[in-house]
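Have a look at these structures, which come just after this line.
Values in this text are rule-based calculations from the coordinates and carry no lab data. Here the structure is a predicted model, which is why all the values come from computation and not from measurement. Cβ atoms are built from the backbone, for glycine too; each structure is taken alone.
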Structure 1
């Protein structure tokens, strides 16, 4: 019996004895969890949440800026296309004006040249007429001289 009393005495410190140690360990574990939660996990969670919020805010702001930039780029491209069209129209108008002015100047120069040609022709005609008169006078004078010399050498009779 002694053997059984030893066994009974030894059975008292088994693995699943429900004495004050197990609840005390559970209480210590809960306190440790509460302390760790208060000192490490809540600030860490708050920092992670703040960082996530910061990233989301920056990402949404970046998307808005990108949309605004794309809208501005499209607007500037459209304005540039309008300016190109206007400048091409202005250049075409200027070229047309320059062509018109050049045509007018050429026409004026041709008219002026025609007037100068006509004036030169008139002057040449006048000089020709004067030369013909002068030649006629000289021919008349020479024919009189020839006639006088011929008559002077021939007896009248």
Structure 2
């Protein structure tokens, strides 16, 4: 089985088997001793580190716009999604926004410690006047912040 690992895997003791992959941006997020040791142990067992392809990053960005998660996905989140898409791999993460976009792209996910996320649809509502908009930002009517809400 082919797995793409999010950074949260390195902070836990969840067992991983098979062909294991991650991205350089995930490796950069590993800042504590335990996570670095876990990375080294998995690297010794064959963990591969690779950048995703640009065309897969573009597909991830488009899917994130459609799900409403574009504003909350980090560059690292986009990288692991694109790599899982490219490799047709199972994605191991607890991040709900990542899981939501993965569902949209047809990527199979496995949670680490939390329940798997259900597919979510977002709405954007002004925190001042209550009007609904297509995207977050500043309300053009009253100037208050537009916040993301579950539909």
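Values computed for the structure shown
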read-out	value
Identity of the structure behind -0.59, -0.66 (criterion: log10 I(q)/I(0) by the Debye sum over Cα atoms at q = 0.18, 0.21 Å⁻¹, for residues 67-106 alone, calculated), options 1, 2	1
Which entry (1, 2) yields the derived value 10.2 for mean count of other Cβ atoms within 10 Å over residues 43-50	1
Of the structures 1, 2, the one that 2.08 was derived from, the read-out being Rg/Rh (Cα atoms, Kirkwood Rh)	1
Which of 1, 2 yields -11500 [helix-only ellipticity at 222 nm (-39500 (n - 2.57) for each DSSP H run of 4 or more, over all residues; to 500), calculated]	2
FRET efficiency 1/(1 + (r/R0)^6) of positions 59 and 123 (r between Cβ atoms, R0 = 30 Å, to 0.05) derived as 0.00 - corresponding label from 1, 2	1
